[in-house]
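The data blocks that follow each hold one structure.
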Structure P
Amino acid sequence: MHIQFAELPVFDQDRAKRFYTRHFGCEVAADAAMGPNGWRWIELKFQGAETTLHFVKRPDDKPSTDPVMVLVDAAIEATVAALKAGGVEIITEPQEAPWQPGRTVAEFRDSEGNRMVLGSR
């Protein structure tokens, strides 16, 4: 059995859910209440992947300054173009990774301001 799980710090669960379902075609695997504070257990599944993305609450609306997740993508340039067309902030255009020649990387910010990396295989 192979299971991967990633936790992503968010401030607004609904906004984050819309972002990942719209821009990455994620499917909602779970969305259930988690107690009296209104926070929910939300899991999103990337199409064709074995990874489930779960949102964890961060204490305020300040995003991390470091990348919080790397998404591996076979078509980085096309993904960046689609993200741009959807109004997503691109931090770094596709370029060769200085630490791994032959690998392409790009960076963007998600709806919660998280710094994310797209990396080729």
Structure Q
Amino acid sequence: MAGLIRQSFDTPEEVRPFEEGKGKLELVNLDAGPVGRATFEPGWQWSKHIKPIAKTDSCQAAHMGYFIAGRMKIVMDDGEEAEYGPGDFMICPPGHDAWIIGDEPCVFIDWQGFADYAKR
């Protein structure tokens, strides 16, 4: 069994900036895969600030994570939608757009879908 592990998003192993300075993804890598902390700035929208990087019509990453701050709306390709905020846990399958609601940055921790997210 492995011993204790300590890593910090304050000293991430990788940082991926979003288009137009609308946020960033900070990653720490574990044996089970990367864990990310994304900060989405007000005005961020997946279809504007990640789509040019991903080159897909909608986000094709599956997400499982927890919202620390801010609010985000997600609309699935089939029209289903939900809004998330601080304290909310989210499971989101591939095939969606998302955007920030309000004027506060949204901070989200994801331990499933950030391996290739915003990767150039």
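Odds and ends about this structure:
- Top of P, Q by distance in nm of label points 7 Å out along Cα→Cβ at positions 38 and 70, largest first: P
- Answer label among P, Q for the case where mean projected area of the Cα convex hull in nm², calculated from the coordinates, equals 8.3: P
- Which entry (P, Q) yields the derived value -5500 for helix-only ellipticity at 222 nm (-39500 (n - 2.57) for each DSSP H run of 4 or more, over all residues; to 500): P
- Structure responsible for 0.40, with FRET efficiency 1/(1 + (r/R0)^6) of positions 30 and 62 (r between Cβ atoms, R0 = 25 Å, to 0.05) calculated and labels P, Q on offer: P
- Relative contact order in percent (Cα under 8 Å, 6 or more apart) derived as 25 - corresponding label from P, Q: P
- Label whose coordinates, when distance in nm of label points 7 Å out along Cα→Cβ at positions 6 and 22 is calculated, return 1.9 (choices P, Q): P
A short reminder: the numbers here are calculations on the coordinates, not readings from a lab. Please read all numbers here as calculations on a predicted model, not as lab measurements. Cβ atoms are built from the backbone, for glycine too; each structure is taken alone.
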